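Computed from the coordinates by the stated procedures, all read-outs in this text should not be read as laboratory data. Here the structure is a predicted model, which is why all the values come from computation and not from measurement. Cβ atoms are built from the backbone, for glycine too; each structure is taken alone.
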Structure I
Amino acid sequence: MKKYNIVLLTILLSFLALSGLSGLTNESVSIHMHITNTEQGQSPVFIGRKVLFSYSAPSKKRYIRRVGISFGFEDYRVVYPFFKNGKNVFIYVADVPAGIASIDYRIIVDGLWIADPNSPQTFVSNDGFTISRVEIPAYLKYSTETPVIKQGRTVQFIYSGDSGKSVFLAGNFNNWDPFMLRMKEDPGEPGLYSLSIKIPSGNQYYTFIADGKEIIDPNNPKKAIDKNGKKVSYLFVP
């Protein structure tokens, strides 16, 4: 088992490197643990900005050589291979695509195209094929657009994390006060916090504060270093 964990961690690190990630983040550790502990195929699981698909043989008597997956947003042109964990479960880890509300896909088992037996939804396409579908959680759909600049210099900030936290927004637009701008958790989407405020034009720098811990916006690629050498997020308001 120890040898297997080392091999699996090597696979995961290779995947993260190909994804442009470096180091073991909370997301990557969670993915590793999920892969290690998965004992049978299950519905797709979202961890951070990744989604994990899994498949296992319907019975122990059936031997499966290869499993793949193909996606509707790519018109099913590409088949991506699964890898197998130490419990004979085939797994594929994908980035959550931006700009769509759900992921349509099909599983390929030893060359046979099928619907995912663990998919929460299926439908029949115009061509008569049964397609699997998984809805993308609202917090991920929102996070592809954060921060959202609206009319009149109003900006919507969105933070996703654990439910029940005290989350605040601090930036140069409020003199970095860590308690002035509290973000509200969406009761319909636990763990999704948002705040819309009007801020001045120009470059604006900010960070989130969750239970006293400063967190830069993971969904905003624009980063800067403040005068104290601390990394922060920024945006330009017209």
Structure II
Amino acid sequence: MDTPVLSLGDVIKVYKEGPIETVALRGVHLDIAPGEYVAICGPSGCGKSTLLAIAGGLTRPTAGRVQIGGREISGLSESELSEVRRATLGMVFQSDNLFSWMSAQENVELAVRLAGGSDARRLSHELLASVGLESRARERVSKLSGGERQRVSIAVAIANQPRVLLADEITGELDSKSAGSVLDTIDRLVAEQGTAVIAVTHNPEAAARAMRQVDMVDGKIETGPPDER
């Protein structure tokens, strides 16, 4: 059996504000196989985004194990965590972090250079083609639709050829047509490049497209694969 590309074991996350403690995650176990597309679903406040932040090394767990590619990351320094993210992970959020005054191509070229890639112009064209936006490469981001901006964000996120793409409500602010285009892009990424995808979503279509749906309630994972419910 392949080593999980990402693994969380008995993860607990407690936020403290003065004497008040809020438990966001309660002993979460989750293994993601290489090339697997997993949807994380559940009501607001159930711990979905906290789980994703811990999986991406953006937030440290209070207790438990977090492994990426078999490497334990919980005890790494901030610089070591940054290197793991650069080498292994891509991240896309509901609100994009693009430079709106730059073109789609310039945004992706910058991401390629930051990832240490060479021939940024060629790679940026390939990445934009992979998300169906080669014809919009020179368009300023501020003139793109919401769905197009999210697809540029995906191209930026995969500039480092990540093993895992973490997506947090990336269709949350899009109309159904734009959301469908973004989800088509995710489908191609999984099918053609074998990238594992973990997507936090309230979108039923996004959840239905995933290979596996994980439901969360009150900081716990409630269900596994659909055929085991």
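Among candidates I, II, the computation of distance in nm of label points 7 Å out along Cα→Cβ at positions 94 and 118 that gave 4.2 used structure II. When volume of the Cα convex hull per residue in Å³ is calculated for each of structures I, II, structure I gives the greatest result.
Here helix-only ellipticity at 222 nm (-39500 (n - 2.57) for each DSSP H run of 4 or more, over all residues; to 500) was derived from just one of the structures I, II, and that gives -10000; the source is II. The maximum of distance in nm of label points 7 Å out along Cα→Cβ at positions 62 and 150 over structures I, II, that is, the highest value, falls on I. One of I, II was used to calculate distance in nm of label points 7 Å out along Cα→Cβ at positions 78 and 166, giving 4.5; which? Traced to structure I. A value of -0.91 for log10 I(q)/I(0) by the Debye sum over Cα atoms at q = 0.21 Å⁻¹, for residues 86-125 alone, calculated from one of I, II, originates in structure I. If log10 I(q)/I(0) by the Debye sum over Cα atoms at q = 0.15 Å⁻¹, for residues 46-133 alone is calculated from each of I, II, which structure is the one that comes out at -0.72? Structure II accounts for this read-out. Structures I, II were shown, and relative contact order in percent (Cα under 8 Å, 6 or more apart) at 12 was computed from I.
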